[in-house]
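Engineer: Read through the structures below before going on.
Every read-out reported here was derived from the displayed coordinates using simple, explicitly stated rules and does not represent laboratory data. For clarity, every value in this text was computed on a predicted model and none was experimentally measured.
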Structure P
Amino acid sequence: MMMLESPTFTDRTGYFPSRNLEMAFYELNEGLRLIRENLGEERYLKLMGMSDRMRAHFEADPEDKTDDSLKGRAIIDEMEDLLKQVARKRR
């Protein structure tokens, strides 16, 4: 969802009119907070920092016209890779 709806995170279907950048990052950060114990403190803090950087990139390029949106999307991929590592270790 984050990859497809970035950089503004607005819902194009009309079903979720309150969907926006603020809500998307609130959901992401709360989700990370909920699994904080499973992540470990170091990895949690790293992911939160990545979330902050990603948001800054998307805020800097709301019209998706510069490299900032691309950089934000690259961070999504990095975060996904880190989370997959955690999932593999828990199996």
Structure Q
Amino acid sequence: MTVIVINEENHGFLGVAKDYKSAIKWLVKSDWMTQCSEIYDYDNQEFCWFKDWFGDGWLEKILEMTLDQFNELGTSFQLREEEIWEG
């Protein structure tokens, strides 16, 4: 079985989710990720908020991404797939 391990740059391990969408929803529900979370704008070399980058539908746009696309955004969050043993 594959799960998603959730890490944050400054806090390390945060949790585990069953899939990408569940990981994102958990980050939002637990207030780790909000419309005011930061994303790095490589073109302008500055940080901006999710809402400014994506607009009002920021969460829906993030949920439509793949895990790899999310990891390339320049946020403080890192998601990775891990295999776990099912007995």
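Engineer: Consider the structures P, Q: one of them gives 4.0 for mean projected area of the Cα convex hull in nm², for residues 2-49 alone as calculated from the coordinates. Say which.
Structural biologist: The structure behind it is Q.
Engineer: Related question: Given a value of -7000 for helix-only ellipticity at 222 nm (-39500 (n - 2.57) for each DSSP H run of 4 or more, over all residues; to 500), calculated from one of P, Q, which structure does it belong to?
Structural biologist: Q
Engineer: Of the structures labelled P, Q, one was used to calculate relative contact order in percent (Cα under 8 Å, 6 or more apart), giving 38. Name it.
Structural biologist: Q
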